[in-house]
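Scrolling down, you'll hit the structures one after another.
Quick note: the coordinates plus some simple rules give every number you see, no bench work behind them. Since the structure is predicted, the reported quantities are computational estimates derived from the model, not experimental observations. Cβ atoms are built from the backbone, for glycine too; each structure is taken alone.
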Structure I
Amino acid sequence: MNLEKYYTLDGSRLSFSRQQASDFAKSVAGDFNPIHDIDSKRFCVPGDLLFSIIIHHYGLRQTMGISFSGMVGDDTTLILPEVDAREISIYDEHDKKYLDISTNGEHSHNPVLIESLTRNYVKFSGETFPLILVPLMKQNNVMINPERPLVIYDHMRISLDRLDIDSVSLSLSDNIFRLYGKRGDVALNYDLSCNGELVGKGQKKMVLSGLREYDQASIDELIVTYSGRKSRYSDSN
């Protein structure tokens, strides 16, 4: 994955350019959410990139949960504390909190396992729209605003039965969609497997804003726009 080219780490100071974060979203995650475009007014660093950096930096534990409390921009410098603790909070240089990390169980720095987990997790995550979210929105008769689609990371967790493995693949097991007026959250539950054997479970939770009544024509147009962005990027690279 060559993760290092998608961020800058100066001592404990972690930062991102718009180009770095956007390149990760598109080339690694296959995520073409407009908020990751370099010219977006609401630009933010992908949560999948933050997740990947955290595991590469601190290592992998059997149980890990990461909660996101703020959107990281290109003007944000995060401070990564050099601690060996089961609970870690990540703040910026102005003491604003962005992440809470909770861990438990055995610890591994196996680069092969970490690379496999992060690469496959990010790939799985990039397939969320439209393959998973559109059927869920249709089922619940709601949709995101096609003019200003906003889907953001809220929380993720993984739980592995063991760490004496070198590869992990992910597959969706079930999902939960909860509505709160014009907002909603989606919890995607997935299985973690190694060579066909179930070795753990995980969950990715996202928040959807600006919800309105489902309209198939608008969704079809949004999918066409999204697919077009993806195709143009592929053709130019």
Structure II
Amino acid sequence: MVEFQLDWARAARTGASEAVLCEPKTAAQIDAIVDHAQAAGRRLLLTRLSERKFARLGAVVRDGLDYDAQSRTAILGALPPPRSEARVAIVCGGTSDAPVAVEAARTLAFEGEGATLVVDVGVAGLWRLMDRIDEIRRHRVVIAVAGMEGALFSVLAGLVHCPVLAVPRSVGYGVGGGGRTALHAALASCASGLVVVNIDNGFGAAHAALRMLALTAGAPAAGRPSAGSGGRGEV
């Protein structure tokens, strides 16, 4: 029985490639999806693929994937050449935000869009952010990743002219645990130009950034007729 249906036309139709959300899938299902993509000569982005589940994939499938354990992402096929200058800055409050930041960066790279990673510039030491603010301002979109109280979102949105995409991070403890406080802080922010995606959703932030860039360029989003399957939107 076929357990999946890949929407290869999604990139051409919407400008946003699909991805395979691996967390709820079995290793056998992922093997079958990747085998199908390889046979069709397609590229594919896989997200939320834990090291443990990656190790359970078939040897041929594992060998065909560029796997990054930190972000839990894997890429089937070659990356397109990036633009000469990165148009997206991904700014993290702390080093514990890096997994989500790298997920966003790898999603952008899959679509041929480079990113500048600015890590560990949380507002508890505001000088760290201010040391990098001129560099951040050179970009067209900023993705901000932060947990705890999420103060970075409002501060950044008050310092740059471009849209800021807030990604609440599920790090912290007590009332700051699970990313809920950071999410509510982003939603309640009085800073203009700040929009919010779901907790830990680096993938979604990257695709929102791609659509923003496409609008400013007056062209369809990164839609390369190559990407993969499913929910977030995925199979």
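If P(r) over Cα pairs in 10 Å bins from 0, in percent, for residues 109-180 alone comes out at 19, 50, 26, 5 when worked out from the coordinates, which of I, II was used?
Numbers: I: 14, 43, 26, 14, 3; II: 19, 50, 26, 5.
This value belongs to structure II.
For Rg/Rh (Cα atoms, Kirkwood Rh), which of the structures I, II scores highest?
II
Name the one structure among I, II that relative contact order in percent (Cα under 8 Å, 6 or more apart) of 18 was derived from.
Working: I: 18; II: 25.
Label of the originating structure: I.
Name the one structure among I, II that mean count of other Cβ atoms within 10 Å over residues 101-108 of 26.2 was derived from. List each step's numbers first, then the result.
Values: I: 15.9; II: 26.2.
Considering all the candidates, the number was obtained from II.
For distance in nm of label points 7 Å out along Cα→Cβ at positions 37 and 53, find whichever of I, II sits highest and give me its label. Provide the component values of the computation, followed by the final result.
Details: I: 2.4; II: 1.3.
Result for distance in nm of label points 7 Å out along Cα→Cβ at positions 37 and 53 over I, II: largest is I.
A value of -10500 was derived for helix-only ellipticity at 222 nm (-39500 (n - 2.57) for each DSSP H run of 4 or more, over all residues; to 500); which structure in I, II was it taken from?
Working: I: -8000; II: -10500.
This value belongs to structure II.
If Cα extents along the principal axes in Å, for residues 5-60 alone is computed to be 30, 21, 17, which of I, II is the source? Walk me through the numbers on the way to the answer.
Numbers: I: 30, 21, 17; II: 34, 22, 15.
Of the structures listed, the value fits I.
If you rank structures I, II by distance in nm of label points 7 Å out along Cα→Cβ at positions 69 and 85, which sits at the top with the largest value? Could you put the intermediate results ahead of the total?
On the way: I: 1.3; II: 3.8.
Evaluating distance in nm of label points 7 Å out along Cα→Cβ at positions 69 and 85 on every structure, the highest lands on II.
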